[in-house]
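Given below, in the form of structure tokens, are the structures.
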Structure P
Amino acid sequence: MLRPTIRKRILGIAVGLIFLMAITSALSTVMTRRIAHQLDEFSSKYVEAYGHLARMNIRSLEQALALRRIVISRMQSPPDTALSAEQRKAYAAKGEEIDAEAKAARALINAIIDDPSTTSDDARLARIDDRIERVTSDIRRYLGEEYQRLLTLLDAGNLVEARASLARTDTLRDEINQRIEGIRTEMLAQVRSDALMTMRDQRTAIVFSVILTLLAGILGLFFSIFISTGITRPVRRLLDGTRAVEAGRLDGQIDVTTRDEIGQLTAAFNNMVEQLRHKERLRETFGRYVDPRVVEGLIDRQSPAATDGERRVMTVLFCDMKGFTSLSEGTTPQGLVKVMNHYLSTMSGPIRSHRGIIDKYIGDAIMAYWGPPFTGHGEQARLACLAAVEMADRGTTLRTELPELLGVRAVPSDCDIRIGVATGEVLVGSIGSEFMMSYTVMGDAVNLASRLENANKIYGSHALASGPAIAAAGDAIESREIDRLAVAGQRQADAVFEIMGRKGELGERHLALRKHYAEGLEAYRARRWDDACRAFQSALDAVPGDGPSMELARRVESFQANPPPADWDGAWRLDQK
């Protein structure tokens with residue numbers, strides 16, 4: 001059973017903090033609503049009322065402009081009666097708008113006065129309302145009378161008196177506009193006073209909320225320190241144990257000193273470490289026979305590597321040692337094992353460093369693959385081709401190391417490395433019987449990579465790759481098209497390329513070789529035997545002993561004597577695996 005002390009203390013802290021938060025929230029809500037109401041009154045009433053007063057002033061000016069246009073239209077020769085009638089209507093409309101703006105401003109001011117929930121200077125607002133009413137009344141009375149007198153003088157043609165009446169009208173309007181401006185100034189002062197009051201209430205609410213929040217934080221911190229004194233020691237032991245596991249040390253165990261939640265957690269931690277030790281032993285054991293990433297996927301059934309099987313586009317590589325049979329004939333079993341281990345370790349290094357999966361060792365042959373979930377789809381071919389370049393380079397070094405390993409002066413001259421790379425759709429997953437399973441790949445791409453590795457015998461090359469593999473590798477490598485080849489078991493011929501090296505690392509001789517070989521291959525397919533012969537000879541002049549050039553030159557010589565049939569498509573077909 002769980003000890004109640006920790007649970008009750010934590011529950012007490014939670015209840016106390018919830019109570020303080022509830023009080024804080026309730027008071028904050030009340031004050032926030034009050035401030036929100038004041039802000040709403042400020043924005044929707046004070047500011048709007050001030051806007052109506054400003055528009056009163058503008059409409060008055062627009063009315064004065066309409067009046068001047070009336071006078072101008074009547075003083076023209078002949079008088080423009082149409083414009084005069086239009087401006088009279090405009091004058092009357094502006095007067096109605098002045099009344100409407102004044103009425104709207106007074107309605108908002110009275111609404112503020114009638115609202116008891118907000119603090120405002122009602123006496124001052126009442127004076128502003130009274131002044132608006134008097135200004136409106138004076139506009140209707142004095143300006144209206146002078147306007148009618150001006151129209152009568154204009155109709156009678158008494159222009160001298162009309163100008164005097166217009167001057168009196170301007171004087172009256174200036175006085176009224178000054179009065180309106182005074183009202184606006186007083187209203188603006190009231191707006192600022194209300195804004196200051198709202199800001200004061202807002203600061204009060206913020207201070208109150210901060211005080212309550214600090215109080216809740218201090219109480220929570222006090223109780224947390226009080227409770228933590230009883231649980232920090234076992235938690236620290238758990239933390240030290242976790243760090244040890246994180247560092248890879250799985251040989252430790254934590255003593256269970258309590259029977260509460262921490263004690264149960266400690267026991268569960270010890271069980272977890274035991275399971276990790278068991279899983280690590282499995283990984284260490286199987287990692288020497290199967291790639292550790294595959295082992296991890298098989299142990300963790302949630303990993304994509306543990307799927308029953310699915311079709312994916314992957315890149316497959318086969319590597320074999322040329323001349324292994326003749327090398328092994330005169331070697332003792334101990335020496336052969338030593339050579340094989342060194343050879344397989346040397347060739348496996350580039351595969352592992354380029355994130356490939358070594359599927360199996362078949363005698364002196366190596367099968368490896370790249371693709372999801374171990375490498376990204378867009379980089380698998382590039383990594384495989386770069387691994388092939390490094391394996392070919394190591395093959396040259398291996399030839400110089402074998403005599404020392406075998407204790408002989410020299411190894412057979414034909415001892416060399418052959419590599420085949422192909423990209424295509426394969427079946428990947430755990431394949432086998434009920435007695436034994438293997439996580440591997442199967443399909444045409446696997447067969448093609450194996451055939452291309454063997455095709456190096458024909459062309460005297462080191463590393464051949466399929467067209468899709470070269471295209472997917474992009475500009476990471478230097479390559480040249482060798483031939484259009486239909487391997488055993490394949491009807492359609494496809495372009496086959498030689499991996500020559502990393503991008504930008506070819507010397508002038510090999511660049512010339514690639515150029516002349518491409519010219520020779522083009523002439524060869526076009527049945528221009530003499531041109532093809534010259535091009536391949538130029539390629540051999542650039543790099544003497546180039547296997548593909550020698551093979552194609554031999555074919556050209558054969559076709560010159562015995563031309564191919566009329567339907568020959570320039571492809572070469574291999575009948576043997």
Structure Q
Amino acid sequence: MNRPELQALAEGELAKQKEFRCRVLCCASTACLSSGGQEVRKALQDELKAAGLLKEVQLVATGCKGLCSRGPVVEVESAGGERVLYANVTPEAAQQIARGHLAGGQPLADYQMDANSPFFTKQLRVVLSNTGLIDPERIEDYIAHGGYAALAHALRELTPEEVCSLIRKSGLRGRGGAGYATGLKWDLVRKAPGDKKYVIANGDEGDPGAYMDRTLMESDPHRVLEGMAIAAYAVGAEQGYLYVRGEYPLAVKRLEKAIKAAERQGLLGSKIFDSGFNFRVDIRIGAGAFVCGEETALMNSIMGRCGEPRPRPPYPAQSGLWHSPTLINNVETFGNIAPIVANGPEWYAALGTEKSKGTKIFALTGNVNNTGLIEVPMGMTLREIVFDIGGGIPNGREFKAAQTGGPSGGCIPAEHLDTPVDYESLTALGSMMGSGGLIVMDDETSMVQIAQFYMEFCMDESCGKCVPCRVGTAQMHHLLGRVLAGEATAQDLQDLEALCKMVKALSLCGLGQSAPNPILSTLKYFRPEYEARLRAPAAAGAGQEAA
């Protein structure tokens with residue numbers, strides 16, 4: 001395919017869509033499917049067919065619209081651009097929508113949701129701009145919304161060095177948790193000597209409550225593939241791997257379909273856009289080990305070895321897959337690439353804060369009214385996210401804390417609600433950005449139990465290779481159990497804190513190095529909860545215990 005053919009395909013698809021009186025966008029992501037989305041879509045299909053409306057009403061299975069707690073979600077988009085959003089749609093409600101609204105009547109008052117609510121208006125969708133609007137299983141729909149134009153621009157008008165420079169100027173940082181400068185990482189791989197180089201998209205998302213990468217891969221798989229292809233051109237790679245968590249079967253299915261469709265259109269494979277650039281992508285499915293989200297463990301898994309981390313240096317940019325220079329970025333990072341190339345680095349750098357550019361996707365969950373997937377500019381305050389976008393705390397309860405960064409992150413108390421959410425601010429509070437999990441807790445939550453939950457997760461997921469993580473996480477979990485049982489002493493609390501610092505300093509990989517964060521942050525901000533559970537000293541030895 002060449003660029004004129006890409007443009008013709010886009011224009012043809014848009015012309016077909018305009019032939020319909022309206023489009024009905026039905027969320028077909030995992031969240032809505034689990035609450036009956038497939039049955040809703042079938043009910044709409046049956047009613048439209050019975051009424052002879054299939055030639056004037058287009059029914060589209062889309063990706064996630066974000067407000068997962070209100071699914072299944074259905075959006076009706078008229079030819080004039082008017083949008084009506086329905087939430088909590090049942091098959092019976094779908095029949096009413098088809099017979100009333102879609103048959104040419106007025107929108108139903110029941111099931112309607114305000115499309116101008118802060119949940120939608122306060123977001124800034126860059127990576128998720130297509131999700132909920134296109135059919136993720138049709139490459140034509142992606143192309144109609146500008147898909148693969150950024151890849152064509154890069155291949156025909158930019159050198160690999162210029163692409164790396166463009167990404168560096170944008171200020172994009174890795175969205176997998178570490179926040180390393182993306183353009184700098186690309187340049188290191190580009191300059192590394194070696195005839196064979198690789199690109200890896202890390203989709204092994206394992207944080208409890210997090211589903212950002214899952215949703216992007218399910219809802220807009222071609223955006224990830226286009227980002228990978230641009231990266232491969234920039235660093236000089238011809239082979240890419242998508243490493244996807246095994247518990248994401250729908251993402252795997254749609255990625256496989258997307259890869260085949262892109263190959264048929266000549267957008268992956270050989271001589272892409274009539275250039276000398278070749279790029280192939282294969283999928284590798286993880287076996288459920290959280291540690292394989294760490295880049296060196298992930299590479300071992302791809303190569304068929306035990307998914308254990310290895311010491312660094314050498315770093316993957318110098319010696320990665322099969323000792324060749326390897327670029328590894330998170331799925332969301334690749335999702336930013338096409339918009340940056342299409343709109344320019346200055347546009348992207350103008351979003352966010354001075355050191356944290358662009359937007360960030362969060363899975364907003366826990367004790368909050370609007371749970372779901374959101375994308376906001378870097379620097380938005382925690383208060384805006386929880387109370388404006390999230391709609392506040394249910395049942396009249398009070399906000400107590402927000403946990404960011406998954407099991408590697410920390411808990412942020414109410415006194416820091418006005419903190420801007422960016423890399424530096426979260427780190428200063430003892431938490432971290434992580435991949436984007438954001439769990440809200442109300443005033444009934446026990447912070448000691450929260451710390452124990454995350455420590456149990458880290459203990460179970462430790463690969464066992466290094467002693468500090470293998471033994472340290474088990475001992476920290478044991479001490480937390482003593483605290484919760486009312487058996488711990490003040491000395492146990494001191495030992496727990498010292499053990500946290502030791503595990504953080506001496507563990508081999510990021511899992512162990514960050515595992516103590518939930519304990520350290522809850523000790524810092526909620527220490528009285530720990531102290532209230534300590535065993536009271538015996539009367540006779542009270543003086544000695546105090547000493």
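Structure notes:
- Identity of the structure behind 136, 90, 41 (criterion: Cα extents along the principal axes in Å, calculated), options P, Q: P
- Answer label among P, Q for the case where relative contact order in percent (Cα under 8 Å, 6 or more apart), calculated from the coordinates, equals 13: Q
- Of the structures P, Q, the one that 5.4 was derived from, the read-out being distance in nm of label points 7 Å out along Cα→Cβ at positions 76 and 500: Q
- Which of P, Q yields -12500 [helix-only ellipticity at 222 nm (-39500 (n - 2.57) for each DSSP H run of 4 or more, over all residues; to 500), calculated]: Q
Quick note: the coordinates plus some simple rules give every number you see, no bench work behind them. What you are looking at is a predicted structure, and each value in this text was computed from that prediction instead of being measured. Cβ atoms are built from the backbone, for glycine too; each structure is taken alone.
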